[in-house]
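The next part holds the structures, each set out as C-alpha cells.
Computed from the coordinates by the stated procedures, all read-outs in this text should not be read as laboratory data. Keep in mind the model is a prediction, meaning the values are calculated, not measured. Cβ atoms are built from the backbone, for glycine too; each structure is taken alone.
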Structure I
Amino acid sequence: MSLQSIKPATKPEASVYLPYYQGKKRNALPYAIGLYKQGNIEGERRIEGTDNIAFLATWNVSMLPADLTRCRMQFDGDADLTYEITMPTYEFVDCLISIVVAMNQNKSPDFDKVFYRKLLRIDE
C-alpha cells in the first residue's frame, strides 16, 4: 500500500476532527481519515533483532470522532496471534496519522509504540 492509494477525506469530513489535533498532525489528517474509511491495512511490525512480522488490522468505520472504533489485529496470519482494542475514533485516527507519516517517509505501514502498548494493555 502506498500513500497515493489513499483517497484523502474531504474538507467537511476532516473539519469534524480538527479540534482533536494540533500542528503537523493536521496536515496528515485527510489521509488518515481516508485510510480509516478503508477499514483495514496490511503492514509489518518492526521487531528489533529479527524479521518483521506481517499484520492485518481491520476496524469498524464510524465517522463521528467520539464514537468507538474496534480494531482487530492479526499477526502473521495466525488466529492465535489476534488482538482487539476499542477506543474513541479520534484516538484511533491519531494512531493512523502516525502510519500516514511513516508511509510518507517511504516506510512500511506500522502503528507506533503507543498503539501497541494500548493493544497489549501494557499500562493497565
Structure II
Amino acid sequence: MSDPPVEIRNLFGEIDGERPDELFETLLQIPGAKLERIVSTGQATPPGEWYDQAGDEWVILLTGAARLRFESPDIEHELKPGDYLLIPARCRHRVEWTTPDEPSVWLALHFSTSVEK
C-alpha cells in the first residue's frame, strides 16, 4: 500500500512584485465551497464596478493593506494583516485600494448557506 501523494505549498510563495492584474488561485474546491488565494499589488475594482456574488464570502487579509467599500450602507473599511470579515451573498462591495508598497495576500472562502432544491 502506497502513501497518498502530498504536495506542500506556501501561501506566500510565488509572489513576484508588481503585476498588471490581481492573482486569483484556487487552493481547494469541494462541493459548496471554494478557498482562494488572492494577491493584490496595488489593484482596485475598476470605477463604477461592484462585486455582487450569489454566495457568501469570508475573507482575511494576511499581508499588506486594503480598503473595502460597501454600497449599502455606504461605508469603507480599512484592512490590515489579520483583519477578516464575512460578506453576505448579494452584498455589493468593491476593493477601493490595495497598497502598492507590498503584496496584499488574501484568503477568500466562497460558500453558500442557502439550501438548493
Structure III
Amino acid sequence: MQVTEAVNALVARDEPATVNAVAHELGIDQSGASRLVKSATDAGYLSMAKGTSDGRRREVSITTAGQAALKDAHRWQEQVFDDLTVGWSRQRREDFRRAMADLIARSHAIEAPARPTRP
C-alpha cells in the first residue's frame, strides 16, 4: 500500500509518477522503489505506461483495484484516528487534521537540507 499511496500523493500534486519520483517520495533508492512498483503492479494495484510528456519515460498509475485498496486503507486510517482521538472535541480533531495537512504540504514545499559530508 505504501507505494500505491506514494503514487497517489504524486498524482494529487500533479507530479509525474515515475519510479524515481516514487523513490524520492518514499525516501528510498531507485532500485528499491522499482521492486515495490513491480510488486504492486504484479498485485494489480499499479500499472506502467509511457509518460504523457516524454514518451521515453514510463509513468506509474493506480488501477481500479489500487483505488479500491486505497479507499479501504483510508477508511481504516480514519477509524484508527477516531479511536486515538476518543474524547477529543470535533474542533480539536479538525485543528489537528489541519495542522498535520499544513505540515505535510510544507514538507513538499521545502527541500531537505543536504547531509553533511565527512572529512
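Just a few scattered comments:
- Value 1.00, calculated as FRET efficiency 1/(1 + (r/R0)^6) of positions 63 and 79 (r between Cβ atoms, R0 = 25 Å, to 0.05), assigned to which of I, II, III: II
- When helix-only ellipticity at 222 nm (-39500 (n - 2.57) for each DSSP H run of 4 or more, over all residues; to 500) is computed across structures I, II, III, the figure -20000 traces back to III.
- When Cα extents along the principal axes in Å, for residues 15-70 alone is computed across structures I, II, III, the figure 27, 25, 18 traces back to III.
- Structures I, II, III were shown, and distance in nm of label points 7 Å out along Cα→Cβ at positions 39 and 103 at 1.7 was computed from I.
- Label whose coordinates, when Rg/Rh (Cα atoms, Kirkwood Rh) is calculated, return 0.95 (choices I, II, III): I
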